[in-house]
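Bear in mind that the values in this text are calculations on the coordinates, not laboratory data. On a predicted model such as this, the values are computed, not experimentally measured, just so you know. Cβ atoms are built from the backbone, for glycine too; each structure is taken alone.
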Structure I
């Protein structure tokens, strides 16, 4: 079985990109604090805009890392000649994503029961694995196209059976939830920007703390994904061995 060395290298490069951008955004904060100006309204404006840009940028990098991990893994597994019965049950349901999606609106009962029957026999199915890889045309399964929140990562851990837990440090989960809400407020203009950043927990120091937590979480996510790949955690045989 492949060692996924190239994939691991790509994921490490992706998390390094996230960490580098977070560091540069932190430097931008420092530059903003050190800017001398007697115009307090202008300084407040600059501070709010810096925070807004940092929130959107940090969340964008986390989305890029997460999406890349899924897409690169799916592409890699699709190229290994695996069949559905080789995969763990939770990954099998993802490999037949289109079949499950078609059941949402299928009115032809003969086809409905045919597809349901197919879905219940995946453990013995010798069909080639074709995990979904969606580029720009919609959300990447099992993501839903929405701003990433803790629930998305709990879903990923459950479906891919990743090792340990997504949030071994409770503060990481809280920081992600706060940044997700902030990102939506900023990106969608839910409130005037001065109101968004006048609320408690949205000071420059608070935002920096959330960003640091996201950086640590991203490292944990990448480490867990790498361990999953190197241990071949996607294989049914791996699960059976682990439970014996």
Structure II
């Protein structure tokens, strides 16, 4: 399959697609919820680590990490339905948690080398981004500063035309609205490819004239069989 055309624009999610940042998110989530100051992943309670890895796929914007922390102690079996019910129940608490989460992330960055060590770039993502000449955008609900710092750290910042992040919105549909309003030419005679590891994000932007790909290497679990095109590596797009 050769999808590598000069007029193709690639729009990429970040966490779970370009970068494996699950450990940083897990650590920061725990510290925020428990007012803790743990810096070593291995010092987190084992039951929390297992629970987080198991149900991380439900989370979209960072405020939803609150639900994982809230339900972990009771080992709640988190179906999508139950997760959404908890979101309605703890809406106010999630907003308060979110502001603390990003403040704690800023505090973690004071030890920048340690913070960077919590992240890994997927090898095929690095190879893809650095080898193609196509326009690349990052569209993510992660904060801009973190994405920029990691893009510099992994050596591909100069390949990314723009980072569209949570400062604009934590809703992927609104992020795409912003992108296409700012870059109207993308909708004219241009093939647009979007890669995300969350099918709910893909579903939310399916109204746009773009090719949607589900990244199987990411955090999310596939909920609907063959609803979106699946790839095991960025290199399948070349």
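What to note about this one:
- Origin of the value 2.4, where distance in nm of label points 7 Å out along Cα→Cβ at positions 7 and 183 was derived from one of I, II: I
- Each of I, II could give Cα extents along the principal axes in Å, but the derived value 51, 39, 30 comes from II.
- Structure responsible for -12500, with helix-only ellipticity at 222 nm (-39500 (n - 2.57) for each DSSP H run of 4 or more, over all residues; to 500) calculated and labels I, II on offer: II
- Highest-scoring label, criterion being FRET efficiency 1/(1 + (r/R0)^6) of positions 55 and 103 (r between Cβ atoms, R0 = 41 Å, to 0.05), among I, II: II
- Structures I, II, by distance in nm of label points 7 Å out along Cα→Cβ at positions 47 and 215: label with the highest value: II
- Which of I, II yields 16.9 [mean count of other Cβ atoms within 10 Å over residues 119-126, calculated]: II
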